[in-house]
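Structures are listed in the sections that come next.
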Structure I
Amino acid sequence: MSDGLWLTGRMIAAARALAGVGQDDFAAAAGLPLEALRGIEAGGSAFVSSEEDERALHRALEHFGVVPVRESHDLGAGVRLKFTRQDVRQMTRLEGEGGIVGSDDAP
C-alpha cells in the first residue's frame, strides 16, 4: 500500500473470526496459498511483510465485508464488520426470496 504496511496477523485472524470464515475460504478469496495465510497469522502482532500480500488480504477483507481500522486517538488498530446486523438480515432475506433471475442492469 502506498501509505505503508499496517495489517498484522492478529488483525487477519480477528477479521476471519468476526466474519465466521475459515482459513481455506479466506486464503482463496485473497488469492494466497493456505500456508502463506497460516504464516501471516502465526506472525501475531508482526506487520504483513509485503505490499502484494497486504493488497491480497485487503481484497479478502472486502469480499467478506470486514473493514480494517487503523490506530488513532490512543486506540489500537482492529477490524469491524462493514454491515450492521440489520443490513445482513435484510440482504439475507432478499437473497433468499427467489424469483426470476435477471440482469441487475436497469434500463
Structure II
Amino acid sequence: MLYKVQTNFHEDLLEEFYKNLNNGTIQNQEPDGPFIVSAMKEAKFINPTTLSWYEECFCATPFAHERETVYNTYFHNFQTQIVESMADDIHGNSFWDYLKTKSSSQ
C-alpha cells in the first residue's frame, strides 16, 4: 500500500540520523533500509517542524518494522494515510538538504 506520511523529528538526533543514513547502518537493514533512505531523500518540510513524504509499505501494521528499527528513534507524532497514488501536493524544503547542514561530517 502507498501511504502519505507526516511526522515531527527530534532535532537533537539529526546528526546521528544523517550519519546512519549515509554509513550503511540504515541502508543495509533488511528488508526496508533502502526504502527508508529513499524516503528521507524525498521528504519535505511542510512547516518548520513537520515533514511529509510518500512511502510504500505492505505490513499489516503500517511501517511496523521501520518504526521499531528507525522511525520511532528519530521521529514522533508519526501519522500515515493510505493514498491511491502520489500527488504533487508536498511542497517545501528538502529534509535531506537540511540534514546535510546539520551534519559536521559533510
Structure III
Amino acid sequence: MENMGVYIFRILAANSKVACSWGIYDIKPYKDRLEFIVNGFLFKGKVCVLYDAGWDTFTVKLINNDGSVKEEIEMVYIDNLVRVIDEKVEKCDNYKEKVIESLKNL
C-alpha cells in the first residue's frame, strides 16, 4: 500500500476547489498521516490528518501556531473527511460575504 500521507492528499486533491479555499500550503505527507498549514476564515494553523486502521476512519487535529491542539475530531469517515475539515477551517455562516470581501481586498 502507498504512503498514507499521499493517500490522504489524493482524497483532498479530488476536492481541490474546496481544499484550495483553505489557503492550504506546506503539505507534508508522512507514512501515517498528512500535515498541512491552512489560512481559513475559521482557523489558521496546522491540520494533521491521521488514519486509524482499526476503525478505518480518520482523526483530524487542528493545531494552533503555538503547538497547542485546538480541536481533535475522531471517527471521521472517508466520505466526510473534506467536509469536516472545511467546516472547521473555512465554512462560516456568512461565507459568501467573506469571500466577496476578501476578493475586494486583493
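Worth a mention:
- Origin of the value 21, where relative contact order in percent (Cα under 8 Å, 6 or more apart) was derived from one of I, II, III: III
- Structure with the greatest value (metric percent of Cα pairs over 25 Å apart, set I, II, III): I
- Computed -9000 for helix-only ellipticity at 222 nm (-39500 (n - 2.57) for each DSSP H run of 4 or more, over all residues; to 500) - originating structure among I, II, III: III
Coordinate-derived values only; no laboratory data. What you are looking at is a predicted structure, and each value in this text was computed from that prediction instead of being measured.
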